[in-house]
Structure formats: structure tokens, C-alpha cells
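So, here's a batch of structures to check.
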Structure P
Amino acid sequence: MSSTDEKPPITGAELLTRARELHERIRGWRRTIHRHPELSFTEHHTAGLVNTVLTDLGIPTETEVAKTGVIGHIEGGPGPLVGLRADMDALPIQEENGTDFDSTRPGIMHACGHDAHTAMLLGAATILKELADAGRLPGRVRLLFQPSEEAQDEEGKSGGMRMVEEGALEGVDAVFGIHVDPTQDVGVVGTRSGPMLAAADKFEITIQGKGGHAARPQATIDPIVLAANAVQAIHQIVSRRLNPLEAGVITIGQIHGGTVNNVIPETVYLDGTIRTFTPESRRLLQEELRRACGVVTALGGHFELAIHEGYPPTVTDPEATQVMMEATADMLGPDKVVEAPPIMGAEDFSYMAQAAPGSFLRLGVHNPSWPQRHYVHTPTFRMDEDALPIGAASLAAAAIRWLETHG
């Protein structure tokens, strides 16, 4: 092959330049999606926008994947297949930002940055398709626009679980995802190898006692007292049953019992969450939760405990994470790539990371000139949109680095 036929290498600087040239388009996609948020498994408008953009780019698509998801296929040269994932759903939160692109739908808001995730993946798709058309993409990329990360359907399945079940990850050699991170400034990204986000399980406890008049407690088995003892026992599980070198959380989020001040009720209802990083600690805390509830029986009452397993822990692959760190460091500089701490939040990217070697990037979105940080899952969540091209370029860079090093 003559030197005139050789393709120039793809550098991080080139990818970042390409992404910045797309900044206004990415911002426009993000704001359109932000104005029209959609809850889990109802992302029809968002999926339509995604499909239109991909089709206009000449990228073949599949629609109605996992109900409302979209998959795009970018064909480059011979080589591995990399998946890039973005979630699309919003949250049942009333926005309080007062921007000209606030949510137009009462009680629904993109308060977790999924509008940005979707827009950034569209930006990455644009870059990767241009490289493929120029004969410079050394492999294939599958674009995974996933519905319903925030919730599960009536069968207890999220969009990530359904996508994996429907074969969206079949043949994928590595998968990369991204999430906004308001704890980091714009220009800083982070990831880590191993457990990164926790498993999240829900539990419900119904405590049955014997009701009666509040003035005659001796004639009752007070379920409120039983519940108080159960709460105390539950809150000792992590401190006294879990290895102190491991991480775990049990939180009771609701207690309901009684209707008036002079009646001891028959029942009390509690629910809460269990967060863990390993299968072993997950199993242990579930077992110890049932044992702690045994105090109810010891005091003369009865209990019913239901544990609903949610997302497993997100455990990133060492090799995929190294690729992500090297790709972003080459683009942003080593000082802008940090080791992200594990957090007790949960993500259904975990299912994809079980199906293929995966890595998950946290993208700094805080403007350091702002007087305070605007956190996710709040009515005032906001992001500095200068992060958008960085996220798009990071996704593209990770995909290209994997294709180049594993082809």
C-alpha cells in the first residue's frame, strides 16, 4: 500500500475538535429532549428523535427494542464490535429551574441527565459515522438507546434487562456507558475498575399485632412497639453482621400504622432498601433482615417480609476500564481523569456489564462559577452544557481505542 493510501491516526484531539464542532447540535438535541421528558417505557417522542437523527446520518436502526428503545448499527472495517449505551427516560419530578427549555410536562423532568446522555450518544454516533464513511473506523459500533433505567415494568424488568434479554448485546466485545456527575467540574471525568455502583433491593414488612383501645395497652399486642423493636434490630445488621471492611446500607424509608391517637392499630407497614456491592454481602443482608424481623415473633406478633431484588451491582471490567481511562486521558490530559469512588446508587447498566466487558464513565457537569452544586433527582438539577462535547468525544474515544487495541 502506498503512503498516499494510509489513513491518518485518530487522535483524542481530533475527536474532541469534532465534538466541539457539533456542540450546538448536541445542545439542541438535549434541550429538545429536556422540554419533552417521558417516563420509563413511554419514551416515544425521544425514540422518534433518535431514530430520525440516526436515519438522517445513514445509520440503520431497529426500533421498539425493549418496548421503546432504539439500536443503531455503524459498520466500519473488519474488527471487533463495541456497544455504546445511553438511557432515555425521565423522572416524576416537577422542574424548578426557570430556563427557556424547562420541561413542558407537569410533574415530569429530566432530573438525572438522561437527556444529555442521549444527546451525547447522538453526537458520538455522528463522529463515528463520519469516520466510518472515511474508511477510518476499524470495526463496528452498536448504539444502544435504552428506555427505562429509572423504573421497572409490571414484570419487574427495566430497559437494560430487557435489552439484554432481547439480544441487544449479542456479539458485543465491550460496552461503554456514561453518566453526568455534578460532584465533578466540567472537564473532569472518572471511572474505576470493579464494583462501581451498588445492588439495590427493596423490602416490604407487614407487622401484625393485636389492636385495641390506647388506654388498655395490656390487652393488645402493639404493632407500633413491635415495629420500633424491629427497626432497632434492622439498623444493627450492618454494624454487627457485615464485615466492617465491606460496604452495605439498609434504610427504612416508610412506616405506616394507625389512624387516630386513641386506637392501637392491628398492623404496621414498613418498606426500605438494601444496598450492597458483592453477591455475598447481598445474600447476607437479606438473610439477616429476616432474622432481625424475628424480634416481632419473640414479642408475640407476626410478620411478613417480601424482598424484591432490583439491579445487581455495576461491576466494571478491568480491561475495558483501562481502555476508557487511556482514551479519555489522551484526550483531556491525565490530570483530568480520576478514579471515581464507588457509590451506593444503582444502575441497570449492570446487566449490560454482565453480558460483555463494560466500563462506565462519570462526566463532570458542574460549572465551578456556580455558587452551589445541582444534584441529580432534584427539581433544580442542572448541568453546564460545555460538558456535552466532552461526553460525546469520550464515548467515541473509548469505542475507537477498544477497536484499535483489540482488532
Structure Q
Amino acid sequence: MSAFPHHPLAIAIMPMACVVFLIFGVIGLAMPVLPLHIHDRLGLPSFVIGLVAGSQFLASLVSRIMAGRFADTRGGKSAIIVGCVAAAASGIVYLCSVDIDWPPIASAAILIMGRGLLGIGESFVITGALAWGLALGGSDNAGKVIAWMGLPMYAAFALAAPLGSALYASFGFAAISLTTAAVPLLGILCVTPFAPVVPKQAPRAGILTVIGYVRLPGIGLSLASLGFGALTIFAALLFAQHGWTSGWAAFTAFSIAFILARLLFGHLPDRVGGAKVALFSSLVEAAGLALIWLAQTPPVAIGGSALAGFGYALVFPALGVEAVRRTPPESRAAAMGSYTAFLDLALGTAGPVFGFVADHSGIGQIYLLSALLVCGSALVAVRLRVERLESQNSQARGMQADQMRDN
């Protein structure tokens, strides 16, 4: 059975999905061009590329828990609007960096500020969208909501990567900046006509308690997301280093495969269990990254990107199902914010760490290292599966004991 969203819930979450598409569209515009802009125009090394790219994810990490609390108390719609305003502001800051050529590090510093604002915007938008969707769908549909919300995200990446490359080639980074400033404002128009879901008024768990709910699934997500970070931050530079054209094709192949996996198999975490799906998916992602490491031609690298995208697609919703099941309803937005913060932690550290590896061992070695790290996510999935089986066995023994007492 396909997970293609011909479903009333899918229609209900369409407004927030449109905003997610727009926000991740402006993120995707910069993906293939930011490394080239920093390396070729500013003449800065791979470590700085990783630092600039990673600053977005670190800003998302810092703001994610705040975004979850905001969505729990003010509602997902309000969080989305705040996020759109911050994302639009990032484009204005981008534009300020364009005319500064000397010293190049000053331009990079301004870019870091812009990336930080974009990270805050993305954090509020995706946390608000997930909170709104989970409020509409409930915990029984958590896997579907998380999977479906990823469809516009990676559809945006697939379309925005070649568009960003074309804009940059024709008009330079100023075109990326202006588009980034304008598009998020359309997101506000997407959600304005729709009534918000009133948050539940109930005592909420402390943030350390919430992090405790999602800690183990979050660690698994971090490890799997290191592969995603290696591909999104350094694929364009890998292609350029080999003299291969169309570096955007790696992003597009990853995104198309990601979307297909979500459409065809997005229902599986709810049906067969998150840990099982996460185990298989993380191994598929690791195989794709290893294929990129071995690639000597563009088609092999693009094929590895597609395989990595197909595997990574279900890791987030599969481990997300495990996170939601551990969390009471009144704290689920904060839980999803905390859970997604593990992704931000991975992507924020992937940039500078993998950039350091690239400067000293070559860009290709990034993909071997990331493949090995993603295998760690499979081990986390095994741990989650064992814990779930132990819990089920404990519940069964308790029921048997109750029946014996009744008899």
C-alpha cells in the first residue's frame, strides 16, 4: 500500500506543507552555490565553507527548543509566521555581504549572520508545521504527518538546486539573496486564512525531561543526518574537484529518491514500527554514501546520492515515531523540537568537522567517514527494538499475573 497522501489529513496539512516548501526552497537555492561562492569568489578554504553552512544548523539547534515551547503555548500557526519573518530577514543580510570583497572573511562573517537567521526561521517553521499537523492527526498518525511534511521539503530541494545554480550563474549571489528575502513572505499568506489549533492547556514537562523522552531516537537521527550533511554541504565541491559539471544533480537525485521513498513507504513506521524501519533505512543510506566514496564517474556519484536519499528518507519519521510514543501529548511540540535539534546538532558539526577532514585528507574521504557514522544509527535502531520487545514482554507478564490473581 502506497503512502501517497490521498487522505483527509493530507488535505488538512496542505497550508503548512506549502510554507515548508517555500522555506526549504530558499534553503535549497543556496545549497549548490554557497560552497562555490565562498571557495571561488571569496577564496576561502573548505573549513570556512563548513563553518558558514553549519551556522544555519547551529542556529536551528539553539532555537529549536524555544520554537517547540512557543508552538506548544502559542500554536503552530504563530510559530510559522515568526519563522517566515526571520527567514526573509536572512535574505537582506545575505545581500549586505555581496558588496564586501575585502577582507573576504568579513563577507563570510556576514553570511554566517544571515545563515543564523535562516536557521532560526527554518526552526520555527518546521516545528510549527509539525506541531500543527500532530494536533490535527494525533499520535496514531505521527509517522504519516512527519513523512508527509518531508515531501514538500525535499521537493523544494530538488527544484531549488538547479534553479539556484542558474540564478547564480546568470546574476550572481545577489539574486540568491533577493529571492531569499522575498519568498518567505509568501508563506505568511499561505497560512493567514486558516484557523489555528488551540494548544492544550496542561502542565508541561521540563525541558530536560522532554530531552530524556527523545534522547535515544535523537542520537540515532544525529548519526544518520551526518551523511545528509556530508552530501548537502560538500557534494557540489566534490563534483567541481573532479571536473564534473552539474553538481546540482546530486542534490536533485537525493531529493527525488527521498520523495519516492516517502510516497511509497511513508506508512511503514506507523504500521511495522519505527525501529525496524530505521534499521533498514540507515543501512541503505550508508551504502549510498559508500558508493559516492568509490565513485569515479558522475553517474555513480549521482546513483550513490539517490541511494543515500532513499535510505535517509525514512530514518527521520521512523525514529520520530519512537520519539512521539515516548512523549505525553501536551509536550509533543517541544519533543519534536528537541528531537529535530539532534538533526541540527549533526548538521551544525558536520560542516566544520568534515571541512577539516576535506582540507587534510581530501573531500572523498568525507563520504567514507559519514558512511561509517551512519552505521551507528543502525545500532541505535537495534537498541530501540530490543527496548520495545522488553517492554512488550514486561506488559504481557503483568497481564498474565493479573489474570492469575483474578482466577
(request) Identify which of structures P, Q gives the largest calculated value of mean count of other Cβ atoms within 10 Å over residues 187-194. (result) P
(request) Using the calculated result -11000 for helix-only ellipticity at 222 nm (-39500 (n - 2.57) for each DSSP H run of 4 or more, over all residues; to 500), pick out the matching structure from P, Q. (result) P
(message) One of P, Q was used to compute distance in nm of label points 7 Å out along Cα→Cβ at positions 131 and 339, and the result was 2.8. Which label is that?
(response) P
(request) Have a look at P, Q and say which one yields 20.8 for mean count of other Cβ atoms within 10 Å over residues 299-306, as calculated. (result) Q
(message) Quick check: 0.05 is what I get for FRET efficiency 1/(1 + (r/R0)^6) of positions 35 and 307 (r between Cβ atoms, R0 = 25 Å, to 0.05), calculated from one of P, Q. Which structure matches?
(response) P
(request) Work out which structure the value -0.39, -1.20 belongs to, where log10 I(q)/I(0) by the Debye sum over Cα atoms at q = 0.08, 0.14 Å⁻¹ was derived from one of P, Q. (result) Q
(message) Between P, Q, which one scores greatest on Cα Rg over 2.2 N^0.38 Å, for residues 75-242 alone?
(response) P
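Where a number appears in this text, it was derived from the coordinates with a stated rule and is not lab data. Keep in mind that this is a model prediction, so the values were computed, not measured. Cβ atoms are built from the backbone, for glycine too; each structure is taken alone.
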